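Just so you know, all these numbers are worked out from the coordinates, no wet-lab data involved. From a predicted model like this one, the values you see are computed outputs, not experimental measurements. Cβ atoms are built from the backbone, for glycine too; each structure is taken alone.
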Structure I
Amino acid sequence: MPQNKGPYYITTAIAYTSGKPHIGNTYEIVLADSIARYKRQEGYDVFFQTGTDEHGQKIEIKAEEAGVTPKEFVDSVAGQIQSIWDLMNTSYDKFIRTTDADHEKQVQKIFRKLYDKGDIYKGEYEGMYCTPCESFFTPSQLVDGKCPDCGRPCQPAKEEAYFFRMSKYADRLIKHIEEHPEFIQPESRKNEMMNNFLKAGLQDLCVSRTSFKWGIPVDFDDRHVVYVWIDALTNYITGIGYDADGNSSEQFKKYWPADLHLIGKDILRFHTIYWPIILMALDLPLPKQIFGHPWLLQGDGKMSKSKGNVIYADDLVDMFGVDAVRYFVLHEMPFENDGVITWELLVERLNSELANTLGNLVNRTVAMTNKYFGGVVNHTGVTSEGAGTDDKGMSLDFDSDLKAFVTGAKSRIENKMKTLHVADAITEVFALFKRCNKYIDETMPWVLAKNEEDKDRLAEVLYNLTESITIGANLLTPYMPETAEKIFAQLYPGNSKAGVRDFDELDKFGLRESGLKVTDAPEILFARLDLEEVLKKVEEIQAAQKKASGAVEYPQVEAKPEISFEDFEKIQIRVGEVLACEPVKKAKKLLCSQIRIGDEVRQIVSGIAQYYKPEEMVGKKVAVITNLAPRTICGVESQGMILAAMDDKDNLSVMTVDKDIISGSEIG
């Protein structure tokens, strides 16, 4: 067993219970889980906490719209969130809810403690309020009159409120951040917080509300409920037994301060400014590190239920499996920049990396061991050492090269995980598997199998492969735990735990006992998928989303450059009556109309044949641009343009007048 390296406390942000989390929200819990599993593997005593944020005006409104009580609403959504966290095989130790009775009690005690200390005082707030973000802003903080965080409209709000004296602790926090460069990561996030908020000057923070009731009551002033910051942020200490009266649990004393708060970059300000200052006011040490991870974005734009393009973890798992989804979200997220998820990229990664690089490697190794040695893996000691080099100067000592690469993987992964470069760590694991595939190409077991005198050498090659894959599966465990278990089950049938090694042993080669068998029924770890079949299923999922949303899907139109009124006045639009209409020969999409515009008749060609029959056009009074220069289309002169509208679903309608306006009348 690895030595106990001490406690390690990791948290995620608690998910807001306004609705089902999409894959971008789910990424955070998978990322945190991979770090927690890795730290356990290293030998740390890990406590991993996640949960849900369940109070606020937005919840109160959504519950009213759904015709249920706020508690009924959050019970349903919190259950949904926890089921997705469980679906993704995350190993959290506690799932806290801010409606838990013990949390609510401590929040009231914390609020009172800060009030008695003079750090909270009663006042009045007047400003702009963003309901989705549950944030107040001064008019100068708005961007184009909208919320600077989410871009939605803000409403004027004025109410009595309690305020927290942020400015009192600002200098102390600045000093802490400057003296602890690891406190906020990545580095760019730290610079943003320091320059844009702390050094610009902090305003006191509104920490209570009277305009809604769904919150924890201020126990000495029941007109007020505790606002989100003190309610939600304190979950990190109440969840492990903090008591504001000084009777905190042994668990709290063991695990606080937290080693890592893992959060999305959009809530960095709350966690790196508000939260540390609250802790300072409570005379508690600050967390050791706050990591603001980037976002996982939909490849074709912002996720929207009305568009039907929201990607949920359960849909992905149904199609690809849990570990394939874990691999994707962890591998595709850069350290600092946003990542992209598309169905096409998911299929490509599964087929190339999971099915080919990893799955095919394990399957080939087990199959060859069964074919040539009845499944027995023997360590014969017949190596390629001293083989020299080829005519290009490349080493032919394939065994030593393989062993050096495999045993060096642990150190390379340690270096990546120390700085939370998780995607790079997974890349190192798969580099090990790719090196194994190269080893097969170098040693060509199928050629060795043809000669009896090469039998012991063949056995050693398969032993080296089995041992390398065993080390690789151990290193893979934090990121794809189910897959690692399946690999152990194939290489160590009947006793899969025999493949699990202490972390300190993962840079040692040759620990597998000679003579053990592999399974005689190898399992395909990842089956290749057909992209067209996947996209057909995606269409069904998206259609169901659109139907369930009940929302109107508005066309996405790229804005054109702004024009002046004088520019607009140059365009002349008049009412025209269609007198005759016929198809344009050899042009399936074109109709040619004779249109009366006042005292003249013009010939106009339009690409509307797939939407209107010629006879349907006759008699319509349409809007026509009359001062366009004539042009020839498919050999027919067109003397203007009929205006028409088209939506994203390829529906087209010519623009007509709804009253009996005389032809030739000007539109403007």
Structure II
Amino acid sequence: MYKYLAPLLLLVLPAFLFAQDNPANDQESTYYQIQTLTSPDGVVLEVGGLAYLPDGKLAVSTRRGEIWIVENWNTETPKMKRFASGLHEPLGLAWHEGSLYTTQRSEITKLTDKNGDGRADRYETIVSWPLTANYHEYSYGPEFLPNGNMLITLNVGWEGKGVSKSPFRGWMLQVTPEGEILPYAAGMRSPAGFGFHLDGDIFYAENQGDWVGSGRMTHLEKGDFAGHPASLAWADEPGSEVPVKREEIHDDYRTMYEAAKTVKGLKLPAVWFPHSIMGISTSDIQAFPEEGFGPFGGQLMVGDQGQSKIMRVFLEKVNGEYQGACFPFREGFGSGILRIEPAPDGSMMVGMTSRGWASTGSEPFGLQRLVYTGKTPFEVQKMEAQEDGFLLTFTQKVTAKTAANPASYSMQRFTYLYREAYGSPVQDLSPCRIISAEVLPSGNQVKLKVSGLALGYIHEIRLSGVTNTDGEALLHDFGYYTLNAMPGTHNMADMAAPVDLANTAPSFDAKKHITTMPAAWGGKATATLEIQTQPGLKYNKTELTVKAGSRVSLRFVNPDDMQHNFVITKAGQSQAVGQAALQMGLAGPGNHYIPTNSNILFHSSLLEPGTEETIYFVAPTQPGRYDYVCTVPGHATVMRGVLVVE
């Protein structure tokens, strides 16, 4: 166990700064403001964990192995004192009965200030576990249960796919105060975020990857299997109640919903987060307080590391199981969100880091505060499944003329593949029909009757025509409901067969994506290039050089653990093309995130991890500096380079 004790270091922070919101987030900032704490020089707050102490001070663990105590965090003169150091990437923090607890890579550590000088002088190992030195073996937590036990989660490793080569990788575990490990649930890939509903039920958030078509959130009970099979290597260990065997999991089911009909113990996600639209790297889960933070008391906020934003989740129980809808909530944070923690004054503290996990936020790390202004946004507050559609509850009364018009709404359904390959394009994208919209006497509820609903599908709703009684549009006019079950005895026999709108041939210009050497080249390129991806949303080269008009063979290799593409654009147009890819919505994955855009010159396919592709093109005849970029949403802001044409 680490014995290095940090020397006392007291630093006074610069003035408490208020973040300047991006103009695109001005509407959101009317209701929820982002305020920034600026770190002093030399302090790298790559936040891994947040916890409030009984005296109101904030403890912050960092990926650099330190724990800092922040005083007066909501004033213009906050102070920081280093409490501990020498830890191994602690990705979680909790206060319990006079001590801080953190989960390092290989252990849960209890840190205690015995002499009251403001720094830890006792480091105790509660329990430890082996590592294989795989960089992807992150460990998270702990969260304390009412009985005093702790919950932690362990990432699987990565070797071109998720692997579990040391005990309980891919599991949620309970740990007793004495250090006994009690297996709880399996089937996780990268469970960076987990937390509690106000009722005390446990949820965890997952990231797209192998066996994970898109980000999702799942309610976990003891013995559940959440879908990733690598963890099943330990399902027969003492104390495990997971009934699933590795041989039961294969690609033939097509979807998770179909697999769950056969595989006893496979737990369906309560909510899916459509990749690139609602986020790309889901992280922490926190409940909205019942009062004091706007109209969403009891719902869940879910952070996203890659897109530096927070989403909102409404949950309900149907036939005894959770399901529900996700909506946008707040964008514009400074870095990749990893942790969210309720503050004693009713605000939310947001801890961020981007090293190795690049994000749309421009800062490498940060600590920000989300403050409710007291104004109520016009939003869909609830979306509840009915026997023949959905019941929508709004935060304000609606205009009957707009809300009772079926044309004010649109809906379509889709799903994802359950497969070993990385992620999934949208599958079976089919329209649903809004038959009627009835405004109820309350004035803020609308009952939608819908045909074409399907169990096991995500249903996108758009409400662009609905206004409140002041004529204002919704702050966010779309959301996604995961429909695993219908209440009552609704007859689903009228559902049309899926019309797969998402998986037709890609719509991009084939002349810009050539993977066979043109015959006119006589079997020889005049320029041969190679470029690879690197972890942290990077290419291994930020500049490539060719002669004007040369015949180019470019080999694009993706050894990273996520999908990437390679797109060459006109000079200075990479950001615009990336933004156009972001606007593709559900059509993005099926079209390799290549928008129809005249600024695109040449491009690759969307490559799975561990794959490669060679493309052929004739370099521009006009010398200059052309851009190249990965247009996967969330990547374009940082994953770029320049093609120099001489």
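Comparing mean count of other Cβ atoms within 10 Å over residues 155-162 across I, II, which is largest? Could you put the intermediate results ahead of the total?
Details: I: 15.1; II: 21.0.
Structure II gives the largest value of mean count of other Cβ atoms within 10 Å over residues 155-162 among I, II.
State the single structure among I, II that was used to calculate volume of the Cα convex hull per residue in Å³, for residues 195-274 alone, giving 100.
II
When Rg/Rh (Cα atoms, Kirkwood Rh) is calculated for each of the structures I, II, which structure yields the highest value? Present the calculation step by step, with values, prior to reporting the outcome.
On the way: I: 1.09; II: 0.97.
Largest one: structure I.
Computing Cα extents along the principal axes in Å, for residues 291-354 alone gives 40, 28, 15 for which of I, II?
II
Among the shown structures I, II, from which was the value 19.8 of mean count of other Cβ atoms within 10 Å over residues 139-146 calculated?
II
Work out FRET efficiency 1/(1 + (r/R0)^6) of positions 315 and 467 (r between Cβ atoms, R0 = 41 Å, to 0.05) for each of structures I, II, then name the structure with the largest result.
Largest one: structure II.
Figure out for me which of the structures I, II the number -500 belongs to, where helix-only ellipticity at 222 nm (-39500 (n - 2.57) for each DSSP H run of 4 or more, over all residues; to 500) was derived from the coordinates.
So the calculation was done on II.
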